[in-house]
Structure I
Amino acid sequence: MGSRRIEFVIAENPPKRLDKAVSRDVPEEASLSRTRLAKLIEAGALTVDGAVVQDPKARIEAGAQVVIEVEEAEDSHIGPEDIPLEIIFEDDDLIVINKPAGMVVHPAPGSPSGTLVNALLHHFGGTLSGVGGVKRPGIVHRIDKETSGLLVVAKSDAAHQGLAVQFEKHTVERYYRAICYGVPDASDPRLRGIKGTSFEAGNILKITTQLARHKTDRQRQAVLFQGGRHAVTRARIVESFGTPPVAALVECWLETGRTHQIRVHMAHAGHGLIGDPTYGGRRKLAAKALDETAQAAVRAFPRQALHAAVLGFDHPVTGAALRFEAPLPQDMADLLAALRG
């Protein structure tokens, strides 16, 4: 395997720590993230004025000559597979995909192939510069297997780092469309009594809890108010269905991005998503509220009715503001048509 040599000089007023100074001054075209630089320092791949330094906290002065030997990215152990992709946007740094329901994002013990990563490796061919020293796509966020919609994937270390920071700071715009049981309206006194739920101006439901893996069912997330990870979801009604209304199309947006967040939060509020097999999306609807066609469509819907419809972020390399929208997939559009009667 070949390697490349990166040489540069530490500029004036460097941070006291080696890792921070190197991260600040390494040439942008090197496409090395902070995480990758830290691993290279620990591996002994960095010299300062000719001496190997492996302590990331070591002091460094302005004018020091830094050399980093970076081995070329190795091939991923994940195999490429020729799977069609709906590409919304692509450049040298990233790709935005409209993922179909049923596709897993990353290989795992239960899903070793047929994933988005397998498809991307085939799509990229040999053009991937690599993330973390491996020729693999940089998965910054995921959406569940049976959720459809928009996903951004990094093609380089620099893009991966820049996107990860935006997701950590919750500055990424993420709107979902969901079809739920009931209508989450501020006029419903039941909702006022559920811990963690409140309403904001404009009839916006806000759900604030902690989330953690369920103690007994490891495939589920559980709502907590002590421990776990902070999670905030907002939802507003777009359209309601039935007489009286028994279901709604809602727009949900995330302040935090936790596993299954919208699904578990909506279920906690008593408005589980239609079709959701994990959080109780199989309910009997009042017989007279909807006609039989709509009732049958709800009963037969095979997955959680959730679609990642809008994704907005700043380009991690150019800084340009990017915003993408993906229309509802056919199965959700058909369900809405049936509900509208």
Structure II
Amino acid sequence: MKVAFFGIQDWERELLAGTEFVGEPNMLNEDHLVAENAAEAVGFPIVSVFAHSEMNRQVIEGLPDLRMIAARSTGVDHIDLDAARERGIVVSSVPGYGANTVAEHTFGMILGLSRRLFAAHTKVLDRDFSLEGLRGFDLNDKTMGVIGAGSIGLHVIRMARALGMRVLAYDTQPMPLIAEVLDFEYVEMDQLLAESHVISLHAPLTSQTHHMINAETLAKMRPGVLLVNTSRGGLVDLQAVAEALDSGHLGGVGLDVFEGEECVNEETRLVRCRERPKGLDMILGLLDRPNVMLTPHIAFYSDEALERIINTTIENIRAFEAGVPVNRVA
């Protein structure tokens, strides 16, 4: 069965080398799949995409031979699942490939903010070795709030507990036994916001979670709180975050993702985007702040996690071809 891979990078070519997916009649395309180039996917029953492709209804309806979408990501908010279900198209994802990987990056940001590492590095680059403005705080005995206690969130909780932090978690599907084993507490959102010294986001992006961090929820947080988002950019209203930083209510922010990032992660994508993303202007306005850490969506980007992405994607495709789909989300 022919497979078209979109958004392929060099590391993926290396990992796919030697498999049945390299060479005719398959296709390895460096561009992400969007409406403008969707015609290139016509005739392929299986399409594999990364998070920056746009598998919306228009694209899906324009691919009459499509039978499977193999997402090379855990999140699938870039895929119109309703449109896929209506056509009987199987959608698979790569669950858990980077649970520990993203959690480690999350805590890298938390430690960077709590101990002022980025600000310190910037001062040293300017040949300034003074301690002014660099006093941090201990994480031990502080309260960690985890919004979304799935596989990644649970890894973050383990790390927080190892550092001696009290942990509060909010999740729509609490698991009391796991909370007892890992020694954390499920609470309502308002309590988490009010009591946490550090808040980390690990929720999926849905219509319900879009801009869940906004002016109202930020106002409920304790002064000086650190906010970290390594999940999806759309969870955070950047305008509200900028205002909370200006007022001093937010002590620091770590962002690996932001709204509009799909338009700026590659030069060719910025050309395709119909409007300059509002999130881009907001992010540019945060760049020079010493209490803000920004990374270009690399929380997942480790040797081990990348290998797991490709291996699981291959397994998903082979299982579908064998008539026993796995890791289905639709």
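Determine which structure produced the value 2.0 for distance in nm of label points 7 Å out along Cα→Cβ at positions 188 and 220, calculated from the coordinates; the candidates are I, II.
Answer by label: I.
So if we calculate mean count of other Cβ atoms within 10 Å over residues 44-51 for every structure here (I, II), which label has the highest result?
Comparing I, II by mean count of other Cβ atoms within 10 Å over residues 44-51, the maximum is at II.
Match the computed value 1.06 of Rg/Rh (Cα atoms, Kirkwood Rh) to one of the structures I, II, and report its label.
I
One of I, II was used to compute percent of Cα pairs over 23 Å apart, for residues 20-171 alone, and the answer was 43. Which one was it?
It was calculated from structure I.
When distance in nm of label points 7 Å out along Cα→Cβ at positions 4 and 260 is compared over structures I, II, which one is greatest?
I
Which of I, II yields 19.5 for mean count of other Cβ atoms within 10 Å over residues 52-59, as computed?
The value was obtained from structure II.
Taking -10000 as the value of helix-only ellipticity at 222 nm (-39500 (n - 2.57) for each DSSP H run of 4 or more, over all residues; to 500) derived from one of the structures shown (I, II), identify that structure.
Label of the source structure: II.
Values quoted throughout were computed directly from the atomic coordinates according to the rules given, and no laboratory measurement underlies them. Source: prediction; values computed, not measured. Cβ atoms are built from the backbone, for glycine too; each structure is taken alone.
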